[in-house]
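Each value in this text was obtained by applying a stated rule to the coordinates, not by laboratory testing. Treat the numbers as computed from the prediction; the structure is a model and nothing was measured. Cβ atoms are built from the backbone, for glycine too; each structure is taken alone.
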Structure P
Amino acid sequence: MTDNHEEPSSGEIPGSITKKDIVMKVSNSTNLTQIDVKKIVQRTLDVIVESLEEGHTVELRNFGVFKVKIRRGRIGRNPRTGQEVAVPEKRVVVFKPGLILKHKVK
């Protein structure tokens, strides 16, 4: 099996990891098939999204907290014309990493 991700040179951040990569790693370290792991991972992500849609905070101990914040409306500017444009308020998802994640990534 070949790895499609490039190795980082010193000081660079490695490439991204996909849901498929996560499924393969979990499947390889457990006695579960990739199909079963894929269903579990997808359902986990679905529950997180559904909870955020409903306005709930999702706290994963030792990992972090996902929450929905409301970004206030504001007056923006069209960069081409310079004309002022009203930017409406919107809901955005924010993530705050937990202490363990912060320390491991440091």
Structure Q
Amino acid sequence: MTTTSYDRAEKGWRTVYLIYGLYALGIVTSGLASVVGVILAHLKSGTGATYEINAHYKNQIEIFWTVFVVGLIGLVLTMVGIGIIILFGLSIWTIYAVAKGTLAAINQEPI
């Protein structure tokens, strides 16, 4: 049985949904599920059947590394008090970024 480009696209979208789901789960698991998600996104990056799928993989990688770097900065700055504000803002931004990406993926639009 041969794989059509439609089948490849459907598998790609399922992977995109899975990664966003792992990111949402990562919000409540202190990022552990997000690590699995970013590994998948790195493995799949550039292999999507469509431009839109590849755009989501790129977005998912950017979300992870942004949260990672800003989270580290926020942790360090908790010693002077401002880190709590940074971490709170990062939490809100993460929820927004994951929701925005998920909604775009549901509509199969690029992000």
Work out Kirkwood radius over Cα pairs in Å for each of structures P, Q, then name the structure with the largest result.
P
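Taking distance in nm of label points 7 Å out along Cα→Cβ at positions 30 and 70 for each of P, Q, which is largest? Spell out each step's value before the answer.
Working: P: 3.8; Q: 2.1.
Sorting by distance in nm of label points 7 Å out along Cα→Cβ at positions 30 and 70 in descending order puts P first.
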Comparison of P, Q by relative contact order in percent (Cα under 8 Å, 6 or more apart) - largest value held by
Q
When P, Q are compared on mean count of other Cβ atoms within 10 Å over residues 22-29, the highest value belongs to Q
Given 16.9 for mean count of other Cβ atoms within 10 Å over residues 62-69, calculated: source structure among P, Q
Q
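Using the calculated result -28000 for helix-only ellipticity at 222 nm (-39500 (n - 2.57) for each DSSP H run of 4 or more, over all residues; to 500), pick out the matching structure from P, Q. Mind dumping the intermediate values first?
Details: P: -11500; Q: -28000.
Source structure: Q.
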